[in-house]
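Just so it is clear, none of the values below were taken in a lab; they were calculated from the coordinates. On a predicted model such as this, the values are computed, not experimentally measured, just so you know.
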Structure P
């Protein structure tokens, strides 16, 4: 499937490269996953670009993704499956020839004439009613794994914070106010002297002793503001502020790390539920696809909801 490999890899390589760059410093697990898929996409691209077949009346030469060429005689061909993507088996080797290969029709004709001893077969997937059934299987798993990967990235990024993950600044707060952001959520803004933008508390309801907090601010007391050091550089905090994960003043804690982690745990539960729903929907769709296409004679109209006419095998 060189053409399909090329399309998928051209989309995937930039995506996983960006993911790798942005996660390398803060999320090693995500970086490893991104690196694995990036290597896989590079392999797919190499497989599509390096594919080549040259043939004559005696046999054909196939070049694989490592640019290694092998010469075969037509007598060596043991099995041929004619479809949009033609599968040629030579011993234990399997060679896929796409329909868009420039000399596909000529090569097909040469095989029919010279490799008459080869066994002709058809794929039994989906009842043999679909051309190139492996493409549908590949796309299904690619989409499903891609969706699960997005859930995994979000899940890992919301892991519980520990004090070692935090950095802090000490500052005198000149004021605070509740403000609704562009998404309709209410944030608590903390204005610190000597800092450009205000600090933000995403869940104002988690702040303990709010009246005492305002009193301490009015008295010009110094506070210690903790933020996730994986997300912010110290220079950024000075100019752009940060999301406050913990807030203390002396021995009094106004915003605890436990409250932040509680919200992260709630979101992780939602992500797990969403991933389960997506899994059920994907495999439900796959089961319905398999049932309808396997019984294409019984559902001639319904099968066109899942497969284009050009992929429906005429019998």
Structure Q
């Protein structure tokens, strides 16, 4: 069992502070927006992606920034990732339950922009990066939906970065911290760190969600590799038992986990370049997670094949 990464517990006080500020903001909105905010928090934990909450503090640790400065830029970053998470839920749903929260999402985006305007002047390079990351996000979700939802098409490995940029707005949890510290040269390796870690997140999530993805015909990188490696060529979706056998009788999962570990190592390289102890530690944590998944799958696969 991989131990929990200390980068979360070390900044629990900051995470709790951000959560309290976020709830305070939502509760003070005029009705009915405040009611939508209450429903939003009723459905979700304070933040659906704790990684984006603590990432500003991992970067701030590199430059020894004051805690209050990091908090000031972490809050709009949380608003940004929450906004994207809500849009993702709206796009994925079929019932319409999330769509009614759209006005709350618009308010989150507006407040995010207001807070960034207080932090960065109009001529700051931050605004170009903000535009870039929003563009990456929209391009990624559009490409995945048009190219692979309901369509069993093979992926190239370089497509993994395009998919990962569904979380490009998470870069707003890292890049503004470096800019406030006066280190624009850190922007590129930090953005790459976020991209590479997101590749790992995506591949692990796809392993956990493959049955739901198969039913919805959302053919992600893992599911596509498993199905095609087993020789499926029909235009109709394969049955679940075919996919289960494909996991067992091909090396597709092993190959994908090897790819995930490769990107975790790339993230570590960027952490080393940035001299970020938490970035390096988190990449090491992801490498260990990939290794544990690989070993666990190897053991389970051997047990099943012995009785077939």
Structure R
């Protein structure tokens, strides 16, 4: 598979990973009917034409047909709200909240305060505090008084709200986000979700040897190579290492032989897992799973990036 082909498929998810793979899919507009709610067909989520007092002004399909979408609300004299829906392919609510926080903090020209630190809340239609929200204040900004994030999962999808206010207090933004989420119609959960809490740093860091391509017989290289391995899941995660360009390593708490390399803030990540005599690395995106060359020991994040930069894929399969 050519580098150009991989660059095209990896699209925006790899812009942060490799500049030479920055040929991103061009977002397309959602065709709204004026004054009517819009239904996200794959999830059944119904988004109204007005949210939190702000009218809808645009919508984008980031990954088609509707695997990663955004709907924008705002206008002159209005607060700005963006509502995102993207596939739950990897990680957890705490991971994607942490990645969303980092996306804001990448603006090094701005100092940020956190008057409303990450906290759990009960999303619409759910029984537990399975969502997370927080609010930042850009210190000294001339027009923005607060910007907040809220995120939770429902039936195989993550939903995220980002609100920026030009006059309201952090506490008001926190309350309005939660209220605005109740204006959206969500399908009944197909399974009960437990409470979540903000991500914490791991008590120690992973250590890596020098990984190389596995020399095992092709008949041995099965799970995660000839077929994608199940994405790494855990009841509780910790953050091991933060890398540049909004990439970070997370691992199941108490485990040191596997990890997830999260890329960006919309669900994309490389699941690195031990198999029978080798390591598999599968890059999960909304649409596809990219299988990297098997390794003889746990590869470091830098090794994973080198494999991606070198287009060292052995298979590309649709993400079911």
Taking helix-only ellipticity at 222 nm (-39500 (n - 2.57) for each DSSP H run of 4 or more, over all residues; to 500) from the coordinates of each of P, Q, R, which one would give -24000? Q
Suppose Cα extents along the principal axes in Å works out to 63, 42, 40; of P, Q, R, which structure was it derived from? R
